[in-house]
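Trainee: For reference, the structures are reproduced in the following blocks.
What follows is calculated from the coordinates using simple rules that are stated; it is not laboratory data. Just so we're clear, the structure is a prediction, and the values are computed from it rather than from any experiment. Cβ atoms are built from the backbone, for glycine too; each structure is taken alone.
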Structure 1
Amino acid sequence: MPTPHELEKRPWSEAERLAVLASYQILDTTPEQSYDDVVTLVSQLFDAPIVAVNLIADGRQWFKSEKGLGVREMPLDDSICKIAILEQSELVIPDTLQDPRLACNALVTGGPGLRFYAGVLLKTPEGVPLGTLCVLDTVARPQGATPSQMFALRTLAGQVMSQLTLHKTIHEQQKLLAVQEVTERELFDSRERFQQIVRQAATGVVQTDVDGRFILVNKKYCDMLGYTEGELLGKTVMEVTAEDSRDATQASVALAAAGGNGFVIEKRYRRKDGSLIWAKSNVNSVRDGNGVYQGLVAIVVDISDSKLAEARLSEADRRKTEFLATLAHELRNPLAPIRSGLGVMRLGADNPAVVAKVRDMMDRQVTHMVRLIDDLLDVARISGGKLELKKSVVDLKAVLFSAVETSLPLIEGGQHALSLEVSDEELMVDVDATRVAQVVSNLLNNSAKYTPAQGRIVLKAWREGQEAVVSVTDNGVGIPAEALVTVFEMFSQVGRNLERAQGGLGIGLSLVRRLVDMHGGSVAAHSAGPGQGCTFTVRLPLFSVGPASLPALPERSVPGAVAPLRILLADDNVDAADTLATMMELTGHTISVAHDGLAAVARAAEFAPDVVFLDIGMPGLNGYDAARRIRATAGLEHVILLALTGWGAQNDHALADAAGFDYHLTKPVQFDLVSSLLARLAEERPQRDGSLTVVR
């Protein structure tokens, strides 16, 4: 490090000196009394007419304070002080006319005719000269300046330099204060923006101190927990954490405090009203500049809905698993006696009474299976928006009697007593009579299944205001209170652990609600509890226009003698094809059978049928393509084509129509329906009109 003396002698470039001078921010400032006082004192000490505090700037000499000159600055070429700056030392000139350096100086040779000069440098602590404190006289002083005068001049020059340094310090402090003020304002604005963002955030935002107490909570978080901001500030996280989530929370916080950066946790909070919610928190630790733990900041999201959805999905998955097991059970039930019946028929084929008994049993079991499958198909059609209601204005009482007729075998099988309490008043409704009959039949079947043998079932119907009300009441196993809210849900099996008269798939009541909803009505369940029976109540809007001609409910046709038809039956299921062919032959028709699409086309050309039954899913050539080829065969342009398939959705009907089919029947089809259709075709011998008729 250089000594002070070496520092004083250190050369400075002019550019460096001017930069240091500029840093003092003193040039062109207004006069100040402290500098003027120094100038006055020096003038008195030297008894001199001219004294100045001057600074040597770029191209000019500027006076911070002066006496006797009457100007604030002058050109640098006229400056005597610049000589002191260049030599970096005190300068005393007793007679300027005797100094060759000033021989051409205008202030010496001309007015005011300066003859004496004494100046002391104004130097920074680093030794950089900025200007001088100088004394001038128009009269030469051969004796120069006395030591005491120079001492005073040096002392006062130091005082001037202190003033300049103070000015610089104040200016720098003002600059720092200005920067600090701007920084604080920006910090305040930033904090305000942050607070605004936090307050309006769509997620909860919180900050805690080292003790886990809230020091910041936003509105969303307060709303989530049902507290005000004032109520939460000062509380600890544990005070609003549900008991079953406290251990996990404490463990995670401890890890973060011990050095972890953060964690994600799903936990339950207890709201102010005592209710519980699920929330997911993304938590990060807050540390100071030295890494010391200061607390936590967290973004909290209410996930109660997603947790509820997960629970519902889990429950739905459980119900579906249970449903599949139940479906397998329900299908095995009728299949077992059918299989046993086939064995009985083989053993007792020559005994008509045995065969008739087995045949009746098999018919009942197959009918039961068809009902199960029909329910499944109906639910699928409703869920897919493909079930269309065929509404007409009917008397609800006629619909109820049709439903009773359908359910009577199951009711009688359980030895139940059925009572009908139907109002004499006309109950006109605009409904799909078949579907409403299905609703009531499902409710009656449900009562028959869930009521022990020799139970009691009551069907009522009456008018309430603008609604027709139908209720089915039984004295069966009843419904627990907690199950009443789910009894109409898909795959719901109320009371699987209770004794039941018969089984079910758990879709009947779901189908009831969906069909009633489609009619603009409502259905509700009521039970006093297990063993107390239950009541299902259906409400349907009454038809408000007035009585209309009532369409007759469809009646089942009974097969009888018909004019024979030539029928081609194509189905890759050999047993199904042969069985249906045998039944048709027994009613007098001539039958030809094929077991794939290509064979069906060839057989049609040879056999020249009146009617062709085509399965859709056949090998070699599907039913749609087979229908097109048959229709294109000479002589078969007007043959009646019937699609016999397990696919019965709306788009399946459209495909059948496009392929040229006249009728669409969905498997499994009841033979009396087929027999009735064939009887009409044989009697009327209708000409095809190019439109598709869906047969149900």
Structure 2
Amino acid sequence: MTTTKTTLLAASILLCLYAGRGQAAEAAPLPAAAADSGAAAAPADDATTLDAVSVVGTGQTRQVQALGRAELQREAAGTSPLKVMAKLPGVHFQSSDPWGNYEWSSKLNIRGFSQQQLGFTLDGVPLGDMSYGNHNGLHIGRAISSENLSGAELSQGSGAIDTASSGNLGGTLRFFSSDPSAEFGVRLAQTVGSDATSRTYARLDTGDHGGFSAYLSGMFHTTDKWKGEGPQRNSQFNGKFVFSGEDFRVSGYADSSRRRETDYADLSLESAKRLGMDWDNYAKDWQRAIDAAQGRFRGGVTSLDDAYYIARGVRDDDLAYISADWNVNPDVVLAATAYYHRNEGQGHWATPYSTSPTVPLRMRTTEYDIERTGFMPSLSWQIGNHRLQAGLWLEKNDHGVQRNFYDLNRNEAPDEIFFYRNPDQRVFRQRFDTDTRMYYVLDHMEFADGRLAVDAGFKGLRVETDGKTLIGGGSRASGKLVSEDNFLPQIGARWQFSEHEEIFGSYSENLSAFRTGVNGPHSTSQAAFNAAVATLEPESSKTFEAGLRTSRDAIEASVAVYRVNFENRLLAIARCAGIVGCASSFANVGDVESRGAEVTVLWKPLAGFSWYHSLAFNDSQYESDYLDGATLVRTRGKQVVDAPKRLYATEVRWERDGLQLQLGAKYTDKRYLTYLNDSKVDAFWVFDAAASYEWKDLSWADAFKLQLNVTNLFDKEYFGSIGTNGFVASDPRGLNYTVQSGAPRQVFLTGELKF
């Protein structure tokens, strides 16, 4: 155990002993936000709790902010909560579609940490890193329909210590499903809009019957791409029940998602200049794709990689959990959650780099499957000024990945979306058995009538992965990897020094387990894996943050500063065009240091009027050079890729008598595309607007609401997602096909009925 960890453990014990002197006194009631490992409380019955949470995170010992259901529902129907949370400081999110749901291009970065280095949960159930190349979870859009969310919580620096995640180096996002309504009711919503968009949503609530309530909902969303050809379709069913009594609560949730996405073309900076930002794949022009595969280019095309015929993502997911809480007595609560997740997915690419018997293209697939089961028991015990918590997270994950080719027919374009079976060639196939064990202990202490709060605790994490290469042993590795640290401390304090103001500070350590599948160490050759495994270390981080908050009737504001030391950062270096599918190489670039500041202001000068601002500055730099084979790559002092230094969001809102109007804007600074910072995309602004009106207590319905949303109001042309095909060390000519255009102006109208 290091000196730092020993000191922190000793400090935690001393604080507990000191607080213990007050155990005989009656415990002061805990604020709602303190009842969940120092994080914002989960909603009790529906959106009520999170709608009341301050966006500046009042009462927290860390930088924690939350958005409630009303905030999420103001966006266009079906909008990802990730896109909504991009208004919070330090959050950088981009996607090529107007909702933020298109997973190939969905890119999230918080304080310089990418999506693969963050943690995500739904009602406490782990969603893994929500990556496109599924290996340990599923995206929030496939876990729940956005209409059924009651809120979302962001911890920019260190997530709550009980968060079930093996990769949350740079913070966590926790999502919460709404509970069934206590009243019987039917909710119907229909959205229409740009590019033949149609979204239908229906929900039936049973109402409360002796403590039991439930709902069942269905959703079907379809739209054409805003450029090129091909549909985006998603159907989803959600169900939830709650059975509660005087001293217990049992809840269960089930989700079934079927997603079919047609991809947008990945651009390079050079191809975007030559062909235009609205350039896309050849779909519906099968002959042109055949000609291009044979080197007969036209219309400004100069490369095989300028466009392919079609690419797609196909995902089937089923998720379920059951959770129980039992108040053993007024001071002791036992809780447990068990969950199951099954996934099957394929990524399709009609590649000109391989030929079929009758046509110079083949369908290349990457095929995934996941079967996860998990169990999370916990104990909470109030002893005087202490609220002690302890718990476990146990998960078994059986994950498979394979790369296959399917022959195509000259007389039949591959336009239909379905799961391909019985490949004509198998390139590789791997299986990964992963066992995860996490335990945590936390003591939440309050002094001085609750004005001083201290959270002190630690967690231990062990993730063991046994990878086996069943096909393709020459290019893919087998072997065991273990990521383990049995003492990852977290300590934080909050002091309310006046009626409206408080200061806070925290320190935490986190570890990220090695990834599996197509983006992990097992995707290298066996020789490279064997050479690296003895010295390969999992990524880890140490986060310091502190801040000041104020919460008054007319204004809420917070200022936070932070420093993060990120050790053993593993860079995945793309070796070829993504469609070729050659394995990436991995390099340990040593430390990365991030420093920054975040400001949040919510001004409410008049009833019904508010003006929100968030400003973030982040400086994330690689601290070491690294060797790429025999070549020294001088990354020391360079900025982290896809990590803008400055982010600013503002939103003006006015509400009165059922009418709501809002206008929002987001500024995103320049972003680097290469580790040597010799290629970048420019800064840009994007504006969104919304207007709605709700009629209540009608003779024929409880309520009727019309909502109009306009995304990218001024039709700005910009690069949205970058790194879709990975990053390279250097690309001064902008030839790497790894950027996508942001969606143009889109308009959507939603009508909603409640009975």
Structure 3
Amino acid sequence: MSSDNTLFRVALPVPLARLFDYRAPEGARADATQIGGRVRVPFGSRELIGVVAEVGPADEAARDLKAALALLDDPPLLQGELLDSLRWLARYVHAPLGEVLATALPAALRQGAPLPETDAIVWHLVSGALEQIKRDGAPRRLAALLDTQPLTEDALDDAMPGWRAAARTLATRGLARSVREAPSHIPAGGRAGHALNDAQRAAADTIAAIDGFGAVLLDGVTGSGKTEVYLDAIAACLARDRQALVLVPEIGLTPQTLARFRARLGVEVHALHSGLNDTARARVWAAAWRGDARVIVGTRSAIFTPLPRAGLIVVDEEHDGSYKQQDGIRYHARDFALVRGKALGVPVVLGSATPSLESLHNALTERYVHVRLPQRAGDARPPTVRVLDVRKRALDAGLSPELIAKLRATVEAGGQALVFRNRRGYAPVLLCHDCGWSAQCTRCETPMTVHGGGRRLQCHHCGARRPAPQACPDCGGLALQPQGVGTERLEERLLELFPEVPVLRVDRGSTRRRDALETMLGELGDRAGILVGTQMLAKGHDLPNLTLVAVVGIDEGLFSADFRASEKLAQLLIQVAGRAGRARKAGEVWLQTHHPTHPLLQTLIAGGYPAFAEAELAEREVAGFPPFAHLALLRAEAKHIDPVMRFLESAKRAFADAGVAGVEVHGPLPAPMPRRAGFQRAQVLVSSPQRRALHAALERAVPLLRETPEGKRLRWSLDVDPVDLY
């Protein structure tokens, strides 16, 4: 027994909604100062890393408990606001605390590694070294940079891409050396930013006037200079010696954002996203935990960054669906940012040209401060929009003759064009022209996407791959034809049509390599060229020479059963259109469609996103959909449908027995995608006009579901505030 007759109650990363009791390690004592610290414990035949959630008195039965093997932290890694907020999150998403705490830790710390040192690595040039390097090349360029002053590795990343090979050469010759140095706490000393216009100045002043917590919706048209407002607010935060956390929706946005922030703010700006290795992620997390990381820019999981000296949280492109985690712990980073901001007592700025309807509703009901930037910054003007009716028109790889002619005129004038198609791959389906057979995924019963110019098939739902058949498996015919158009097919045809200019494809397949997108855009520069891309290019990229945006293949999104489909399509169209004409050159947007009179298109063209949002909010209110209702989606899957339906029927009874007024249960029904990766799927949707009532029902029903025999024999998940219902 430990000397003070107490025990640890440990949250473990297992799908069990309970804590596990352990005696303190031999020679150690359990007390409240260890809450939030990691501990290694035996668990069956394994050893796990858990977090001390509570300490409690031990009784006689505690003699039979296993002892923890080791305490790993002094002081605890999770403490104060962050630990309290994570406890709140576990209650809100109705997930085991141990899994939530594990999700919040970088992988290296989750596996028991010690908190890493966070000294910066600084490269110094040996005195007189520059004179010893006679040959021009990367080593001499690097030496010239270091000759002015020593530079950190992050600063070198910005100043000279690919510098590491040159640094190894200099180090081998004894001309340069790297030294670990303590983080600098000098005041921010970056260059002055662009002079803010009146609207930007008013927005920045509104943020600066907030004392403590406040939510600000920065609603600015594309190109209106929201980033300059963020930078002004962050600079003010740094002047108070506080930390700022900035969330961005995509890894591809972080290099561009980091370079701009570093130049403007004059401090090290730390990146935190899944593109980093485990050690690098742990170092940034540790630097933030110690208060040394003053500005952190990251994607969704960066919301779990410790902020002991918090001053500001910014969520850029707050409407973006990538902020919602779709598996495991299904949290929404934007919503959790608001929870943390309130707990920390700091402003939270939500920025977007196309705010989510939930955020707009909160602004209209004055829960958020609503700040608008109605005009593009500088001399930039909104692009002109043309709807191109392609009914009964011959299309060449999805492109109309008028659009091809416009593309040619654009590149001949020295401009850049973006051809937007939100479907990657070569074609959506492989079809036999003789008998009608199509290539289906055997695990999902959905068409497999054609890749590699027709040579490879891939399911975008479960990842299954196989070679394309040489002949039709049904009739033996050779008339197998890719149907439809994806980004690969557009790229292939545009290369044939425009061999004289670069044609670059930007989608998940072409940007897997680290910094691939930044490299591609850097190589294109301001030259005439054509970009072919998916929604990755719709998010925040500043392309000054882009004068034409052509949107092809939008018709699928106009007729969807998902109640959010119209909102997503409107946001996507506005965001991608906003890439055009962001500098002095005028921009044009061409929309190809078979439905030119569709109400959504007409509303967007006539009144823009505000008009669409007003109409859509009115429809949502009548229909009882969010933000006028609160939802939870319970989904189950198994190899056969019978146990799935039995489990969901028992879930429906559990919600009925909960006896909470105002809660409705819809289903069970087959999921919109009823078979995926070999599993049969169905779901129940729980809704209520009152958030409190919904959670009261969940608190009573979910523990019962965890104990049902049916629930232990299949996979099931609960998604509170679901973004997608498929």
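Trainee: Work out the source of 28.4 here, i.e. which of 1, 2, 3 gives that when Kirkwood radius over Cα pairs in Å is computed.
Mentor: Structure of origin is 3.
Trainee: Here helix-only ellipticity at 222 nm (-39500 (n - 2.57) for each DSSP H run of 4 or more, over all residues; to 500) was calculated and came to -2000; which of the structures 1, 2, 3 was it taken from?
Mentor: 2
Trainee: Can you tell which of 1, 2, 3 yields 23.6 when mean count of other Cβ atoms within 10 Å over residues 297-304 is derived from it?
Mentor: This figure was derived from 3.
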